[in-house]
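Read through the structures below before going on.
Bear in mind these aren't lab numbers, they're just calculated from the coordinates by the rules spelled out. Just so it is clear, the structure is predicted and the values come from calculations on it, not from any experiment. Cβ atoms are built from the backbone, for glycine too; each structure is taken alone.
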Structure 1
Amino acid sequence: MSSFAIAAEAISISTNEAVSREARAGLSSTPKTLSPWLFYDEAGSHLFEEITELPEYYLTRTERGIFAAHADEILREAARGQGPAGKLTLIELGAGTATKTGILLAAAVRQQESVVYQPVDVSETALAEASENILKNIPGVTVRSQVTDYTREALPLDRLPNTRTLALYIGSSIGNFTPEGARKVLRNLRAQLLPGDTLLLGTDLAPLAGPGNHKTEAMLLAAYDDAQGTTAAFNLNVLTRLNRDLSADFDTENFRHKVLWNPTESRIEMHLESLIAQRVHIPADGCGPALTINFAAGETIHTENSYKFTPAAVQALLVSANFKVTRSWQDPDHLFAVTLATAL
């Protein structure tokens with residue numbers, strides 16, 4: 001076996017252990033949960049890319065529009081005070097295939113002729129696609145990708161001489177965490193940055209009454225429950241993954257995709273609802289004994305939250321993690337915000 005194959009097998013074993021621990025803990029809890037990172041196996045990563053192109057899923061195209069309109073301004077603001085020799089290094093948390101990031105990377109190349117880009121993600125497939133697309137289409141970019149769960153492991157930040165770091169956390173990925181979890185992620189990031197480094201944070205905005213705000217509850221629900229059923233397939237794929245990785249026996253026909261808007265918590269919730277009373281089995285492995293999970297009809301597995309923010313909530317979150325807001329940009333309909341903040 002080649003050294004590459006041995007390394008790949010080691011990664012697979014480690015991943016399966018993480019999947020097993022997460023599934024056992026979440027499915028044994030009350031209420032039952034599964035972490036959203038489990039979505040992103042190869043099939044899930046491809047399904048998510050399809051979601052970002054759906055007509056109902058306004059988030060990606062709206063944030064892309066903000067970048068298209070303001071990328072040069074964003075990069076100039078991030079580099080402000082770095083001096084003529086100073087350059088930015090870009091690191092992106094949860095990069096995926098980095099389809100929107102290319103707009104920012106192109107602006108960085110225009111500004112400083114070349115840039116090092118460090119995408120971080122749990123999906124090796126997505127990172128490989130991101131690297132290939134960027135290297136092919138944006139001359140002047142050096143890609144140093146890392147397959148890492150940045151929520152659980154130290155961020156593999158490669159600091160280069162005479163550079164400042166611009167950390168990208170876009171796509172409203174921060175909204176997948178509880179408020180305390182979001183603060184923890186940003187505090188962990190801040191601990192690995194130097195004063196003067198910057199963070200670009202993308203956040204989906206809450207539906208608020210006011211002039212120019214066109215977001216409605218119906219619009220939110222449709223974004224997570226599209227007419228084509230792509231998001232439903234994405235949600236159900238997590239059960240397919242558990243069947244494959246853990247030899248579980250979920251019958252996906254006995255579960256359905258369910259989406260709720262929780263106005264009290266200002267979040268969209270995604271669930272998998274059991275259509276019947278049933279039992280599911282996970283065989284014994286190195287993480288624990290055989291597990292039997294009982295479901296009542298109508299019981300759900302809570303698979304994802306997507307919090308929606310007010311501008312004041314974004315500022316409070318950043319301040320709590322020792323960042324100072326520098327600038328913020330929104331689309332004309334006030335659906336989405338991109339905020340630049342400086343590490344104090």
Structure 2
Amino acid sequence: MTDFWKSKNVFITGADGFIGSWIAKTLVEKGANVFVIIRDIKRVCGLDLLKIKDKVQIINGDIIDLPCIERIINEKQIDSVFHLAAQALVGVANKSPISTFESNIKGTWNVLEVCRLNTNVKRIIVASSDKAYGIQEDLPYTEESQLLGIYPYDASKACTDILARSYAATYNLPVAVTRNANTYGGGDLNFSRLIPDAICSILKNKQFIIRSDGTLERDYMYVKDAADGYLTLAENMDKDEVKGQAFNFGTGKPISVIDVYNKITELMDKKDIKPKILGEAKNEIDRQFLSIDKVKKTFGWQPKYSLEQGLKETIEWYKENIDLME
């Protein structure tokens with residue numbers, strides 16, 4: 001769909017964040033008119049890092065402010081919405097549950113309610129998370145697995161997920177939900193996350209600290225694949241099998257924290273730098289990975305990047321932008 005996004009008015013919440021900025025970049029490159037909402041002015045945000053700040057229209061505001069969302073979607077004649085804004089750090093969520101619930105849950109119903117009342121909006125993609133599944137006995141998670149998230153971040157994403165599908169079922173709203181695996185890539189400055197922290201620790205010749213015992217297993221998806229998944233879902237919103245549905249996006253290939261770290265040191269030729277393993281992580285799920293059979297069957301989608309390919313590009317990005325890591 002080469003020209004699908006050309007001249008479309010697209011609203012992205014969370015575009016100053018990691019995945020949101022990559023979606024914005026991809027849409028700008030495809031000729032869309034991109035509008036983004038930013039609450040806090042950061043010294044450096046995702047739009048700066050990907051060099052697209054002057055190519056999108058920035059509106060200062062907050063997704064928990066309903067009139068602000070109404071003004072943007074109505075006045076800008078928005079056609080498509082990507083809702084990614086959220087308090088996304090597990091540690092922060094555990095310390096500040098109320099602000100996390102307000103941003104992640106109230107912010108979501110505000111966006112959905114405004115879209116319900118505006119017939120111009122043809123497609124809404126809402127970001128849930130693999131964390132919404134919580135602790136499951138049966139792996140991999142499929143879209144039919146119950147949402148059992150109980151810790152603050154996990155529970156907030158489960159609520160987000162259910163709200164979006166409720167609006168689709170009740171009001172026939174053209175909305176679909178993404179449940180993404182852990183996503184990594186250039187431009188992620190949240191160093192509480194494994195991959196950027198490990199790469200930058202190695203670049204600075206510092207010992208990397210693993211908070212868990214290193215055996216936690218996750219599914220890691222490269223950010224370019226994540227952005228492609230969001231756009232693929234939006235482009236297929238006219239299909240009956242898409243509206244109101246949730247879709248897993250990932251690789252389906254779990255790998256442990258210590259194995260990811262070892263892969264990074266191997267690619268950076270720094271295998272002699274050993275991590276310090278604390279074994280202190282709390283409220284973390286031991287194993288999480290996703291089945292992507294549904295997106296393969298529905299769209300023929302699958303990730304284009306292997307872990308090694310994605311890590312190589314990610315390492316190069318941090319090498320080129322090491323001055324931002326201070």
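Structural remarks
- Identity of the structure behind 5.6 (criterion: mean projected area of the Cα convex hull in nm², for residues 269-316 alone, calculated), options 1, 2: 1
- With relative contact order in percent (Cα under 8 Å, 6 or more apart) derived as 21, matching label from 1, 2: 1
- Value 3.5, calculated as distance in nm of label points 7 Å out along Cα→Cβ at positions 205 and 309, assigned to which of 1, 2: 2
- Given 2.1 for distance in nm of label points 7 Å out along Cα→Cβ at positions 149 and 245, calculated: source structure among 1, 2: 2
- For 177 (volume of the Cα convex hull per residue in Å³, for residues 173-260 alone, calculated) the corresponding structure among 1, 2: 1
- When Kirkwood radius over Cα pairs in Å is computed for each of 1, 2, the largest belongs to: 1
- In terms of distance in nm of label points 7 Å out along Cα→Cβ at positions 77 and 109, the structure with the greatest value among 1, 2 is 2.
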